[in-house]
1. Check the numbers for distance in nm of label points 7 Å out along Cα→Cβ at positions 203 and 315 across 1, 2 and tell me which is largest.
2. Which one of 1, 2 has distance in nm of label points 7 Å out along Cα→Cβ at positions 147 and 211, as calculated from the coordinates, equal to 3.7?
3. With mean projected area of the Cα convex hull in nm² as the yardstick, tell me which of 1, 2 scores highest.
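Since every read-out is calculated from the coordinates, none of them should be taken as a lab result. Source: prediction; values computed, not measured. Cβ atoms are built from the backbone, for glycine too; each structure is taken alone.
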Structure 1
Amino acid sequence: MTDLVSAADIAAAADRIAGVAVRTPLLSFPGQRFLIKAESLQPTGSFKIRGAYAAISALDEQARRRGVIAHSSGNHAGAVAYAAARLEVPAVVVIPANAPPVKLAAVRASGAEIVTVAPSLSARVAATEELIARHGYTLIPPFDHLGVIAGQGTVGLEIAAQCPAADLVVVPVSGGGLIAGIAAAIKAERPETRIVGVEPELAADARESLRAGHRIAWDPQQTQRTIADALRIEQVGELTFEHIRRYVDEIVTVTEEEIRIAVRRLACEARLVSEPGGAVAVAACLLRERELPAASAPVAVLSGGNIEPALLAAIVGDAVAEPAA
C-alpha cells in the first residue's frame, strides 16, 4: 500500500516553514457566505513556497551542496528558486517555453538557472532527468513527493485552526499536491468536512481520473487550451492520486468564462489579485454553488496571484455579463 502523508508529517512541515511561508488569512468575500484562504499573499505569490521550502530544508548537507532541480509550469519554479536562495542552495528549474513572463522574472530574481522546454509534462520530466543524470542534482518535484505534499498540507492545518466550523473546503487541482495535502490535514482534524477539487473544463483529467478510479492522462494540446496556465498538467501524480482517492469527495469543473469572472470579481470586490488557475475554487463557489455539497461554513482556496499585468487589466476591464449561479 502506498504511504500517505500523515498529520505528524504536516505538523513537522509547519515547523520547518515557520517564518518563511506566511500564515495567510481567511478573508470574507463581500456579499458571499464563503471565506477565502488567500495563498496569493505568500512571498512568492502562491502556496508553492510551502512545499518547496519544506522539502529543500529537509535535505542533508551533501544534497544541498549538489544543488536542487525542479520542473514546473511556473509557480513551483519560483518557489524552489526562492527557497533555495534562502537556504543558500544552488537551484536549476525546467520551465515550459510559454510560461508567463511574470513567473520567469520571479525565478530570475532569486538567481536560479532556467532551462526552457516544450510545453508538456513529458518534456519537462525528460529534461529534468537528463540534468540529474549529468549533474547529480536532487529533484524537488512539483507535486508527487511526500515532503512537498506535507508542506502544502499546512494550508489545511491553518484552515482547521482558523475556522474550526469549516464543513466544505474547495481547492484548485493541477498535479494534485495542494488538494492532497489539504485533504489529508483536514480529514485528520475533522473527517466529516467535505473536500472538493476544481479544474478548468479544458483540463479536467483529475475529475475523469477520480470518477474512473484510476489515473487518466489528457493530451497536452488539450490542457494547453485553458487560460489557467498553473493548471495545465495533463495527469495527476501517482502519489497525489492515492490521496485524492482516499480523501477527496468530488471534483467539479468551471468554464473559461467563469474563471475570468472570478478573477475580475476577486480584484474588484474582494480586493485580491488572482491568476486564472488560482481563482477556480472561488469561481466554483460563486457560479457553481448548486454543484457543491451543502455547507454552512465553506472555504475556497485562492492558490496563487501571479498573473501578467496586461491579462489582469484585460480581465478586469471585461464587461461580459455573468451567468446565473
Structure 2
Amino acid sequence: MVSLDDIELAQRRLRGVATRTPLLPCPRSGPERLLYFKPESLQPVGSFKLRGAYNKISSLSEDEKGRGVVAHSSGNHAQGVAYAARELGVRATIVMPRGASKVKVHRTAALGAEIVWVGDGSEERRIRAEELAAEHGYAMVPPYDDEAIIAGQGTVGLEILEDLPGVETALVPVGGGGLISGVAAAIKLNRPEARVIGVEPELAADARASLRSGRRVGITGEQAGRTVADGLRTQRLGEITFSHIKRFVDDIVTVGEGEILDAARRLAYEARLVAEPSGAVAFAGYLFRQGELPPTRLNVALISGGNVEPRVLARILDEPPFGKPPDDER
C-alpha cells in the first residue's frame, strides 16, 4: 500500500513538471451543495496520467532508464509516458490498440515514442508489453497497477486537500483504479472522515461489481468497448489498485452513456472546460446520482482528461445543455 511519504515524495518529483491544477467552482452548484472541478485536462498531456508516469520513470535506476521503458495504453497513459520519458531522456515504446483515439495516437508519436499496435482488448496490450519487456529488457511502466504510479496520481488528492482542507466528498473516475487509489489514499490518510466515491460507465462497471462482491470481477474487451468513455475501457481492476479501493473507497456509482455526454456538454458550455467522455464521468455522477451520494456541502469532481476526438467533440457540442431551446430563443 502506498503511504503519505510515497505520495509526498512523488509531489516533490513532479514540481515543475506537472501543472498544479486549480479548483474551479461549478457555475450551477448552490451554497448547500457546492461543487468544485479539479481540471486535470489542463496538464501538458491533457490528463492526470503524466503524474504517475513521471513518478514511476523517475524512480527507476540509471541502468533501467538506459534500457528504455515500455507501456500499454489506449491513449492518455501513452502520452504521459511519452512526455515523461522525453523529459528524462529515456526511450519509450508504447503498445496501443488499433482502435485508439487518433488524437491520442498522434500526440504520443509527436512526443517521440515508438508505437506497437495490437487489438482492442486491454489484456492483449498488457501481454504484448510484457513480451517486449522480456525481449528487450525494457522497464515496465504499468497504466495503473503499480505503487509508484498510484503515488503519482495521489498528488491530485494532496492538492485538493491543500486548496479545500474541508473537502467532504471527492468524485473520481474509475478505469483500472490508479487515479482513485492514489486520490483516496491521499485524502483518507489525511482526512479519514471525507468520502471518496468512484464513478464509472454502466457499460463497463467491473469496478463497482468488484467492490460490492469483494473480489475482482472482469469483463470482456467487447463489453468494455461499448462505452464512449474510451479511457475507462479497462477489463479488470489491478490487484494493487483493488487493495487500495477496498481500503479507502466508500462506494462506486455508475452513469449512462447519455449522462456522460450531457456532463461533457455542460462542462463545455457552462464551465468552459473541454473534457473527453472519460473525464466527464465524475461530474455525471454528481449531476445524475445525487440520491446515491453523501449529502455533503463541499464536493470535488475530478475532470481527468480533455483529449477528445473531434468527431466526439462535435457530437457533444451538437446541441446545447438541457436540450434544444424553445423556438422563440433560436
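1. Numbers: 1: 1.2; 2: 0.7.
That would be structure 1.
2. Working: 1: 3.7; 2: 2.4.
The read-out comes from structure 1.
3. Working: 1: 15.0; 2: 16.0.
Sorting by mean projected area of the Cα convex hull in nm² in descending order puts 2 first.
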